[in-house]
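In the part that follows, the structures are each spelled out as structure tokens.
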Structure I
Amino acid sequence: MPSHNSHEIAERAERIYEQRFRATLERTNSGQYVAIEPDSGDHFLGGTLTEAGMAARRAHPEKPSFILRIGQKAAVHIGTAQ
């Protein structure tokens, strides 16, 4: 069983996103959030980070998931634009 190391979870989820979901989701859901549970490969969309995360938690309460913002380099921006 894989470790629940956060870096490993992120890498696995990002790989799943690239291989299975990126092309479709960036055409149809840009700007929304997607939570990916890397063991199953299940994905959950939400208009907010919280919505996507809660959908993943409801489906897989004992599993960690990783959340990405579709079409963006980062899920959230911290700080001010200069």
Structure II
Amino acid sequence: MVAETQKRKFLVLYDYGMGGLWAYLWSESEDRIKREYPELKNVPEPPLWMTEEVRARIEERWTFDIEDPAGWLTIPEKRRY
């Protein structure tokens, strides 16, 4: 389990041009996310179109820890350096 004093949860977006993948990522800082996942954009507040139901589904299904990525965060073609 992630200690909340060490990390916080960031809403991030991988925008692939014709859409995007949304997730929450536990990290110590936005700078670390930028270093390790430069293709992700930190989104400080959910966009207006994102209902609470949609946000909750993203949080439930697509929440990752930067120390232990899973799902689409591990796909090599999504990791453009």
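We did not get these values from a lab; they are worked out from the coordinates using the rules stated. Here the structure is a predicted model, which means the values were calculated and not measured. Cβ atoms are built from the backbone, for glycine too; each structure is taken alone.
For which of the structures I, II does the calculation of helix-only ellipticity at 222 nm (-39500 (n - 2.57) for each DSSP H run of 4 or more, over all residues; to 500) return -6000?
Numbers: I: -10500; II: -6000.
Structure of origin is II.
Largest in mean count of other Cβ atoms within 10 Å over residues 50-57 among the labelled structures I, II is structure I.
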